[in-house]
Structure I
Amino acid sequence: MNIGIICYASVGGSGVVATELASALAARGHDVHVLSSETPFRLRDEPRLSFHKVDAPAYPLFREPQYLLSLATRIVQVSRARALDIVHAHYAVPHAAAAYLARQIIADSGRRVPGIVATLHGTDITLVGRDPSYSETVAYCIDQADIVTAVSESLKADTYRALRVKKPIEVIPNFLDCQRHTRLPVPGLREELAPDGQPIVVHMSNFRPVKRVETVVEIFRRIRQQRPARLLLVGDGPDLGTAQMRIAEYGLQDDVDVRGELLDVTPILSASDVLLLPSAQESFGLAALEAMACEVPVVASRVGGLPEVIEHGRTGFLHAPDDVQGMAMSALSVLDDPELRARITAEALRTVNERFCVDVVVPRYEACYDRLVASH
């Protein structure tokens with residue numbers, strides 16, 4: 001099958017999952033074409049997988065972004081050249097909108113029209129979709145897709161609540177290649193990160209306001225009041241500078257290590273003892289899943305799709321977003337109790353292997369494609 005996948009190249013759950021899906025589909029014998037404004041962060045060079053850059057020239061006459069038009073044109077070009085069976089858009093706007101526009105152009109030319117699958121990831125609904133300036137367009141573009149999926153039951157409910165969407169939405173969760181995302185300690189890395197043998201607390205994100213990185217620092221401050229520890233901040237984004245200011249204000253500079261964006265987070269996770277994810281909202285929480293696969297206990301907010309990934313007290317810990325002290329205490333409990341840590345990580349790993357590995361989830365996308373091709 002010839003499959004086009006549209007995604008954002010930036011670091012974040014949607015881009016990671018889209019590129020992992022592209023790789024998995026290529027490995028399963030499909031010809032996969034990834035379209036984006038630049039090479040996605042984790043896209044690997046492998047057979048049957050190709051990248052098509054979307055160039056969006058800026059014209060002084062037009063103040064509006066040109067990406068939507070350029071993307072639609074690129075979809076048309078790739079579809080004609082490669083006879084795409086499926087266009088899989090990750091994010092409703094602008095990607096599903098561009099796919100719909102491209103399909104209209106292809107149909108008018110008399111060529112076979114590819115089916116459209118739209119996967120909702122979160123921000124396209126919880127932030128953009130709710131804006132009155134976009135809501136009707138977002139809802140319309142979702143309804144024009146042949147098949148719509150969402151990464152969690154929570155996001156599905158949010159979509160129906162926020163938008164007048166008529167289309168049935170199928171929930172297909174995010175996933176990992178569990179052969180690669182597994183605990184794999186790197187000799188000497190833990191000693192480099194924590195020279196005095198301190199436990200290591202880690203936070204991974206794109207450092208947007210919704211991730212509440214200042215809260216991460218506050219939780220760590222409370223942990224640090226009780227015992228020595230190190231904090232690793234992995235990723236980059238607009239709130240990193242604010243977090244660093246808070247770190248300096250608390251006098252924690254010597255206890256914090258900022259690592260930036262990493263292509264492979266497995267080594268860092270394998271050296272860590274607990275992951276903090278006190279987000280204001282998570283449609284799924286891919287960072288939590290990656291930590292669980294690497295046998296790292298997760299302490300997170302009870303928001304969005306996270307309760308569908310983590311069972312409190314069994315596979316991790318969930319707290320109300322404003323329960324900062326509770327998060328600190330849960331982190332301390334797994335740092336100070338090896339038996340609790342072992343029990344939590346074993347159950348978390350079992351959950352990942354049973355529900356969220358590539359061989360469990362990707363066939364569900366393939367089933368969507370098969371249904372769609374059979375109906376066209």
Structure II
Amino acid sequence: MLDGYRLFDADAHVNLSPRMWEDLPAEYQVRRPRPVRAGDADDIGRYGSGWMIDGRIIPRPTGRGAQPANTPQAILEEFGAPRDRKEFPIGSRDLSDPEARLRDLDRMGIDYQVLFPSTLYTRMTSDPGFENALWCSYNRYMGRQCRSNPERLKWAGLLPLRDTRKALAALEEIQALGASAAVVFGTVGELPLSHPGFTPVWDEFYRTGLPLCVHMGMSYPPFEDLCHNIFSAHSIGMGLPGQLGFAAVVGQGMLDRYPDLKVAFLEFGAEWLLYMVQRMDHYLPLDRGLEMPGTDTLPHKRIEEYVKSGKLFVAPEADDTLLLQEIGLIGEDQILFASDVPHNEGRENAAMEILERRDISPDQKRKFLYDNTVRFFGEP
């Protein structure tokens with residue numbers, strides 16, 4: 001609790017760690033991500049180390065496909081991670097010590113937190129079998145680590161979609177492990193979330209009643225060609241897939257097929273909604289009238305009606321200058337509070353920034369900080 005407000009953090013993270021790959025099947029062990037160090041790294045700052053996967057190094061500070069993310073030096077002592085860090089020590093960052101994360105929550109006044117994987121999971125591999133193995137190993141790790149306090153430490157399970165049979169098995173497993181939601185990224189490689197090949201998985205997912213989280217990440221491979229520094233990665237490669245995910249979920253009939261599906265778009269901000277809703281509603285009646293192939297999947301209602309349905313949620317930045325317009329569009333019951341800790345962009349004070357705003361009411365602050373997250377994920 002912070003200044004009398006309960007806090008339910010809808011989007012926090014665990015850092016990439018070798019502990020997450022201990023459940024890889026034997027045939028994939030040799031391909032596991034390995035921590036590596038650059039021999040000449042004086043001019044690349046904190047990116048002097050990375051994870052080698054099938055001969056590729058991620059994250060990358062410069063060049064094609066540049067992307068920020070945690071490196072081994074944030075999590076491994078032998079790579080320089082400080083053993084005696086008081087705030088977000090190693091055990092809290094990678095959840096190897098759940099009690100350490102709980103102490104960090106107490107320090108920040110956060111009552112409950114939903115944990116998500118590193119965005120690097122979007123780029124580890126395009127091999128369906130290897131991706132499934134990596135994602136399922138992560139899910140098992142999170143299920144074990146959150147078991148000691150499932151009320152305060154909740155997690156979203158990665159849902160691999162590239163192989164239907166394995167996706168269905170993974171979905172069954174994340175339920176058994178106690179996940180509070182499933183998480184995907186804005187695309188599945190170059191395919192939209194609405195691709196017909198994923199329909200059997202979405203049908204089964206809908207029957208589970210779990211909410212769906214679409215999280216930021218560089219999931220669309222062609223964007224790599226546009227990203228040659230970390231700034232372009234944040235604004236293009238990692239940001240624009242949120243709009244691709246929205247176009248798939250809302251613009252391709254998924255919410256007509258699954259009318260009670262709850263979907264949250266996380267870490268993309270919320271300003272983009274103002275553009276996407278107006279642009280899609282501008283073209284929707286025109287495109288419906290063309291009677292061309294493929295228009296049978298178009299949404300039955302105006303896009304704004306889906307946004308106002310109470311089923312779509314977003315997590316704006318705490319200092320978002322367009323927050324009032326976003327509330328006017330989506331409603332005050334669909335705004336989520338997200339700290340994004342322990343990532344380096346530093347949203348640790350996000351709750352206090354919300355509390356200090358003078359353009360929203362105390363009742364709205366209570367909704368953003370707690371009630372709406374309960375509405376999406378359920379009671380803690």
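Read the figures in this text as sums done on the coordinates, not as results from a lab. As the structure is a computational prediction, the values presented were derived from the model and not from experiment. Cβ atoms are built from the backbone, for glycine too; each structure is taken alone.
What to note about this one:
- Answer label among I, II for the case where Cα Rg over 2.2 N^0.38 Å, for residues 275-322 alone, calculated from the coordinates, equals 0.95: I
- Given 30, 12, 5 for semi-axes √(5λ) of the Cα gyration tensor in Å, for residues 195-242 alone, calculated: source structure among I, II: II
- Source structure (of I, II) for helix-only ellipticity at 222 nm (-39500 (n - 2.57) for each DSSP H run of 4 or more, over all residues; to 500), computed value -13000: I
- For relative contact order in percent (Cα under 8 Å, 6 or more apart) computed as 14, the structure of I, II it came from: I
- Source structure of the calculated read-out (distance in nm of label points 7 Å out along Cα→Cβ at positions 51 and 283, 3.4) within I, II: II.
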